[in-house]
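Presented below are the structures under discussion, each in the form of structure tokens.
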Structure I
Amino acid sequence: MKGPAFRVLALVMALMVAQPGPGMAVQPDEILEDPALESRARDISAGLRCLVCRNESIDESNADLARDMRLLVRERLVEGDSNTQVVDFIVERYGEYVLLRPTTDGANIILWVAAPVLFVIALLSAGLYLRQRDTAPDPSAKGLSAEDKKRLQEILKD
């Protein structure tokens with residue numbers, strides 16, 4: 001396949017690959033007139049998880065729930081809440097799972113500490129295993145017993 005058809009197909013494929021992923025899902029009717037408040041809203045919504053999409057922020061998600069959460073964030077900011085108060089309100093309403101970066105206090109400290117501790121334990125276990133393996137006697141160094149040598153000779157004759 002050569003010629004103009006190939007070039008067109010290559011161009012179409014290149015454009016499909018170069019197509020940007022989903023951009024910001026914030027709709028024009030959601031954007032606040034005050035640029036400072038809008039900037040704060042974007043900062044807050046970038047740290048909140050869409051409960052429908054799981055690993056997307058509400059700023060990137062097109063889900064209806066994400067839109068509702070974006071509107072709620074902007075509503076609270078217009079009412080005069082600080083960023084912390086807005087996040088606290090959202091967490092109180094939807095639970096701590098809504099945070100893309102969970103807090104490090106309370107029971108969450110176990111989650112933050114568990115991975116590094118388990119990694120260190122795995123490294124120590126691997127080191128001990130390798131050390132024991134190096135110092136273990138070589139089972140083939142003993143050689144074969146007289147009975148095993150005789151049996152081996154019989155097998156080799158067949």
Structure II
Amino acid sequence: MANTYTKIYIHVVFAVKGRNSWIKKEFKERLHKYIAGIIKNEDQKLIAINSMPDHLHMLIGMKPDVALSDLIRIIKSNSSKFINEQKFTHGKFNWQEGFGGFSYSHSQLDIVIRYIQNQEKHHSRKTFREEYLEILKKYAVDYDNKYLFEWIEDLNE
């Protein structure tokens with residue numbers, strides 16, 4: 001659109017289905033590059049990405065012509081297919097339903113980038129559950145605890 005000027009920065013967080021620890025160090029760089037390609041193909045900009053064995057963080061610079069939920073659906077479906085085709089896991093890989101999306105201003109980017117890059121250090125002190133609840137509370141997001149986390153034990157019931 002002519003005469004449309006935006007800077008939209010979204011920190012996205014989503015987890016592996018059942019919170020399985022399936023994102024291994026041996027392939028996470030390839031996964032990150034693959035996701036970067038998906039985002040670029042969707043004409044969006046990946047600013048930072050990092051993952052832990054059971055979840056992933058991204059900072060995306062978004063254009064206003066795409067819905068965040070559509071972009072995340074494309075990222076999750078294509079990256080799941082890639083992980084399964086590459087046989088990075090012993091079982092069928094899927095991402096958990098849903099995601100967290102949190103907006104930041106341009107002045108906060110360095111802080112968010114460092115936060116994403118330092119996930120390993122951060123999680124030596126705090127679990128993903130603690131981290132995610134803290135972010136939801138910081139942003140005053142209403143949530144229903146029964147839909148927040150899907151644990152492997154829940155899937156076996």
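Derivation of every value follows stated rules applied to the coordinates shown; laboratory data play no part. Computed from a prediction, not measured in an experiment: that's the story for all the values here. Cβ atoms are built from the backbone, for glycine too; each structure is taken alone.
A few comments on the model shown:
- For semi-axes √(5λ) of the Cα gyration tensor in Å, for residues 42-81 alone computed as 18, 13, 8, the structure of I, II it came from: II
- Comparison of I, II by relative contact order in percent (Cα under 8 Å, 6 or more apart) - largest value held by: II
- Read-out Rg/Rh (Cα atoms, Kirkwood Rh), computed value 1.42, structure in I, II: I
- Among I, II, structure where distance in nm of label points 7 Å out along Cα→Cβ at positions 50 and 74 as derived comes to 1.6: I
- Structure (I, II) behind the derived value -12500 of helix-only ellipticity at 222 nm (-39500 (n - 2.57) for each DSSP H run of 4 or more, over all residues; to 500): II
- When distance in nm of label points 7 Å out along Cα→Cβ at positions 10 and 114 is computed for each of I, II, the one that comes out at 5.2 is I.
- Structure from which 0.70 was derived, FRET efficiency 1/(1 + (r/R0)^6) of positions 34 and 138 (r between Cβ atoms, R0 = 35 Å, to 0.05), options I, II: II
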